[in-house]
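Every number in this text was worked out from the coordinates using simple rules, so none of it is lab data. On a predicted model such as this, the values are computed, not experimentally measured, just so you know. Cβ atoms are built from the backbone, for glycine too; each structure is taken alone.
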Structure 1
Amino acid sequence: MLSLTPTLYKYVNTSGWLTENITTDSLQKTADGQYEYQVELINLFQRNSYARLYLKNVNTAEETRIPVDLAVNEIKGLSVGKVNYWVSIELNPVSDNYLMITTTDFPLPGEEYEIDVPNGTAVRMK
């Protein structure tokens, strides 16, 4: 029994329950050039799936990951190519925050979120 343990442990697939399985779109820059961003879908098609927004400050190279309340459990299929743009981020004209909008290339198009980078929050707009 002890001789089988290393072999069995070696071939156990830990992706999705012990380690995160991350699917991302292509890296983009905000219109003001301050951040690079992409959406990360973690453990897609599993019960423990969720989404977050990856932001990298271009000037300081500081990386931030903001949880986003996307209904990833409703996604039935996802087309992944060489270049994918699933979200777009623009400055909110009303506040100093950003607006993140899912594109038509994403299975849940037209969802809007207000992204507060200093506080690390994302709030669904509609």
Structure 2
Amino acid sequence: MESEQAVLALAALAQSTRLQAFRMLVQHEPGGLAAGELASLLEVPQNTLSAHLSVLARAGLVTSQRHSRSIVYRADLSQFREVALFLLQDCCGGRPEVCAPVIESLTPCCAPKRKEKSRA
């Protein structure tokens, strides 16, 4: 990820309504939310939310898809992952133990599920 893209994403999240919208979309993955439903949940006018969603979309943090008369928005978790990795990529300076606590703290919510081995 380039610095400019990271700055764009972080700037998009540096506003309260956009941050709340992104977090709400993350909570509703993988199905996403219709714009009107998201506006209701956040208690903001639809036209205001539309402007905020446009900023998040330009930053690559949300995607949208038309379903009949509504537009469903989803958090782009792969792009957010790239932003998070960009922030952490040089944090340990060759000393992984420095970043280990940060990475471990992500494990409860974000760890890949392991398949249990069957005992025969």
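Suppose you compute helix-only ellipticity at 222 nm (-39500 (n - 2.57) for each DSSP H run of 4 or more, over all residues; to 500) for every structure in 1, 2: which one lands on -18500?
On the way: 1: -1000; 2: -18500.
The structure behind it is 2.
For relative contact order in percent (Cα under 8 Å, 6 or more apart), which of the structures 1, 2 scores highest? Write out the running numbers ahead of the final one.
Values: 1: 16; 2: 24.
Comparing 1, 2 by relative contact order in percent (Cα under 8 Å, 6 or more apart), the maximum is at 2.
Comparing FRET efficiency 1/(1 + (r/R0)^6) of positions 65 and 97 (r between Cβ atoms, R0 = 30 Å, to 0.05) across structures 1, 2, the highest value is found for 1.
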